[in-house]
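Some structures are shown below for you to check.
A short reminder: the numbers here are calculations on the coordinates, not readings from a lab. None of these values were measured; they are calculated from a predicted model. Cβ atoms are built from the backbone, for glycine too; each structure is taken alone.
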Structure 1
Amino acid sequence: MTRINVTVDGASYSDDVEPRMLLVQYLRERLGKTGTVIGCDTSNCGACTVHLDGTSVKSCNVLAVQADGHEVTTVEGLATDGELHPVQQAFHENHALQCGFCTPGMIMQSIDLLKENADPSEEEIRLGLEGNLCRCTGYHNIVKAVQAAAGGSR
């Protein structure tokens, strides 16, 4: 076992974990952060995307021990005082989901995309989200939601 100290959604945790435990497993099984979804176990779908020190990562591709000393933000940690994050609100208002399975990862990746490019074109949005798969929609409303969150409805 290895002792890790990590901040998740603003709260500090100190836990003993097996060195092979994935960050997604730690978040879900130890901390109950079930909004971080296990989708494919191969880092192909992006459903497990979280922010590690403010940058999106696929948590099925990161070991929990690699998060030691770092800050993790999950989709549950985005809302403030009951107010949805602007990207969460845009996804809600633009019905940018169908089954909702990919939505947490899409939201986390969208936030990272908008941090890098505050007013992306449709092509830049599609390119920025290409590592996150949605099996239900045609991505149209997801792109609309990202544009709305950016304030750049084209």
Structure 2
Amino acid sequence: MKVSMKVNGQLREADVEPRWLLVHVLREKFGLTGTNVGCDTTQCGACTVLMNDMAVKSCNVLAVQADGAEIITIEGLKTDGQYHPLQQAFWDEHGLQCGFCTPGMIMAAVDLLKHEAQPNYAQIRHGIEGNLCRCTGYENIVRAIRQAADKM
């Protein structure tokens, strides 16, 4: 099957098998390796992207389900050479260690801040609860999201 989707503002097409997952098409067909494959079972959130302006775990979306959709990946957040405020805040607040969960965590936070412009700490923790980090203990991640919310 041929699928067509707008990825990071650019129309992309790929021939896919009906069983292929969106995460694999993004990585292997489109070369967007910022979206990580962590578990393939929706448990970790490392593959989180925005699909039609909503955070989704791309390991739980078939590529054929994304046909006609608008997808934003971590690579699509940087504009005009400038990091998105969340990307910058994760850097400033050291909201990462190994970095594996970071793209999915940031994409979940983008979705959170669209719905709650000034979230408190409990709302932030709730907003990222579907994304696992095995390194940081989450405190700097929460601070980074709070800082980005203040700047946005």
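To test your reading of the models, identify which of 1, 2 gives 1.7 for distance in nm of label points 7 Å out along Cα→Cβ at positions 24 and 104 when calculated. This value belongs to structure 2. Ranked by distance in nm of label points 7 Å out along Cα→Cβ at positions 8 and 144, structures 1, 2 are topped by 1, which has the highest value. Using the calculated result 1.3 for distance in nm of label points 7 Å out along Cα→Cβ at positions 48 and 64, pick out the matching structure from 1, 2. Going through each structure in turn, the value belongs to 1. Tell me which structure, out of 1, 2, gives 2.9 once distance in nm of label points 7 Å out along Cα→Cβ at positions 40 and 112 is calculated. Matching structure: 2.
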